[in-house]
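Throughout, read-outs are computed from the coordinates displayed, never taken from laboratory work. Keep in mind the model is a prediction, meaning the values are calculated, not measured. Cβ atoms are built from the backbone, for glycine too; each structure is taken alone.
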Structure P
Amino acid sequence: MCKQMAVSRAGYYKWLHHEPSLEEAENEQIAVWIKEYNETYKSTLGYRRMCNYINRDKGKFYSKGRIHRIMQILGIKSVIRKKKKTYRRSTAETTAENVLHRDFEATRPNERWGTDVTEFKVPMSSKKVYLSAIIDLYDKSIVSYVLSNHNDNKLVFDTYNLALVANPEAAPLFHSERGYQYTSSIFRQKLREQGMIQSMSRARCCIDNGPIEGIWGIIKSEMYYISDFNTENDLREAIREYIDYYNNGRYQERYDNLTPMEVRNAAMQLEHPKQYPIPINKRIENYKAKLAAKQQSA
C-alpha cells in the first residue's frame, strides 16, 4: 500500500501512531458540528453564520477564520442566491414622497415599518402564491404576513390589519414601493386614520426598500430555491414554517446573535431600547451624501 501511494513506511507508521493534539481534536469536533448544521439548514449557512450558530449554541468563541478554513477543507459552502428580477413600473393612483430616504435604522420597535409583496411559483402548475409582509426596521422581525393566490388590495389590507391587531397603538413611518395597493386612496386613508406617515420608494429603486427586499432574498435562497414541493399546500406550509424560524430561530450577527423576536421582546420591556447600528454601506452613504448636498443647494 505504501508503495502504491508513494508513501514511506516510516511516514505511514508515524501517522498511524500519531496522537492528535488538543487543537486537532477540537477541529475534528468542529467539523462534526459543521456537517450537522450544514445538513440541518440545507447548506444555507456561510462561514460567518456558521460561526455565529456554533458559538451561540455550543458556548464557544471560535473565530470566523477558523470556521472558514474547516469548511473549506470539508468542501462545504452556502448556496448562492439567484439574480433578482428587475423592478417593474406600476401605474400609481397617488404616490407619496420617499420620506425614509434609505435611513433604515430605528431606535425602538414600531418606529419604522417596511412592506412589500413577493411571489412564489407553484411547481408543476401555473398557479402562484403571493406573500405580503410587514417588517419592523428596528429588529427586522416580520410583524405580520398573509398568503394568497391573488396579488390584490385584500392581500395588502389583510396584512396591514393583522399588524395592527398585534400592535394596536403603533403609528410608525410606513414605507413601501409604488404598487397600486399602496397608492390607493383607501389604503392611504387607513394610514392617516392610524396616524402613520406614508413613504414610498422611487420608481425602479429597489434599494429604497432594501430591508424587506433582503428578507425576500433570504426566504427564497434558504428555503424556496433549495426545496421540493409536491403541492401548493406544501409550499404554503414551508413558507409559514420558515417565517416562524426566521422570527424565532435565525440568529443575526447584527443583533448579538439574537433572533428578531428576542430583540423585539427585550426592547418592548425597556424605556430606552438597546441600539444596533447598521454596518456602513458605501452605496447608502454615497446616496445620503448626495441627498444632503441637494438639500443644501435647494
Structure Q
Amino acid sequence: MDEKIDKHWKALVRSPDDIRKAHKVPDTPQTRSPTYRLAFDDNDFLCREELRPVRLQLELLKPEMLLTERGIESTVVLFGGARIPEPGHEAWAAKNEVQKRNLEANSRYYDEAREFSRLASEYSATTGYKEMVIVSGGGPGVMEAGSRGAHDVGAPSIGLNIVLPHEQAPNLYVTPELCFNFHYFAIRKMHFLMRAKVIAIFPGGFGTLDEMFESLTLIQTQRMERIPFLLFGSDFWSKVIDFEELAKQGTISPDDLQLIHHVDDAQKGWQAVLDFYGLGDAVEGE
C-alpha cells in the first residue's frame, strides 16, 4: 500500500522542485509581491498569528517523523540544571560566594548524570539503539553530562533545545542529526515524554521543577504509564521540596510518594531501572 502511494506521488511535481522554479521566475512587480510567494515557502505568512496551529503541528511532526525514521522506540529522559558545572570547572552562573559553593558542591551530579547516561547507553547498544536512547534538553550542565555519557560509549543522544535569551545553545556531545530546536515549551515537553521509559531528575531550577512536576502529575493522574522516576540528590531535594509534608497535609496521597525513587549514585539508579523492568543486574564497572 505504501509503495503504491509513493508511486502515485512521484507522478506529481514535488514541492521542492516548485520552490526552485519559483525562485527563477522573471523579476517583476507581481513576482516581487509577498502574495506571489508559495504559501509553504513564505516565512512571513507561516509566522502570522493565525498560523499558530500549523506551527504547533510542525513542531510536533518534525521530531516525531525523524525519530521514527531513525527507529527510536523508547528513551531515557534526563532533566537537570543548566548551571551545574563539571567538577573542577568554575560555576559560571554563580552571583555570589554562597551560590558558587553550592553549585560546585552539586557538580558531583554532573558526574552521576554522565555515568547514568553511559550505563543506559550501553544497554541501548544491545537493542541497536532503538530502546533507552538518552534524551535531554541538549544544553549545558546536567544536560551536557547526559549527552556526554552517551558520547563516551559511541551512542547517540537526542537534544531537545529551545530558543532562549541565554544558556541554551546545544552542547557539543548531542548527536547532530538528533538535535532539535523548539519555539513552544509545551510541544517540547510532549516530545520528552512521548517515548519515555525512564525519567531521571537531577538538581536544577525552575525549568527542572516544571518538567518534574508535569511528569509526576501525568503519572499520578494515570495520563501516562508508570515508569521509573528517579530523583537524584537526596540532600538537595530534601531541602528544596518536602514531599512528606505534602502527604501529611493531605494534598497528595501517601501512596503518591511511592512514585518517586530517591537515589544518589548512577549505579543504584540504573539498577532501579533494571529491577523495574526485570532486566537483571547491572555489571559493576560496566
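Figure out for me which of the structures P, Q the number 40, 23, 20 belongs to, where semi-axes √(5λ) of the Cα gyration tensor in Å was derived from the coordinates.
Q
Where does the value 0.8 come from, among P, Q, when distance in nm of label points 7 Å out along Cα→Cβ at positions 76 and 124 is the thing being computed? Mind showing how you got there, number by number?
Working: P: 3.2; Q: 0.8.
Value 0.8 for distance in nm of label points 7 Å out along Cα→Cβ at positions 76 and 124 corresponds to Q out of P, Q.
From which structure (P, Q) was distance in nm of label points 7 Å out along Cα→Cβ at positions 20 and 244 calculated, if the value obtained is 6.8?
Value 6.8 for distance in nm of label points 7 Å out along Cα→Cβ at positions 20 and 244 corresponds to Q out of P, Q.
Of structures P, Q, which gives 20.6 when mean count of other Cβ atoms within 10 Å over residues 44-51 is computed from the coordinates?
Structure P accounts for this read-out.
Of the structures labelled P, Q, which one yields 0.20 when FRET efficiency 1/(1 + (r/R0)^6) of positions 60 and 116 (r between Cβ atoms, R0 = 30 Å, to 0.05) is computed from its coordinates?
P
Match the computed value 67 of percent of Cα pairs over 16 Å apart, for residues 164-275 alone to one of the structures P, Q, and report its label.
It traces back to Q.
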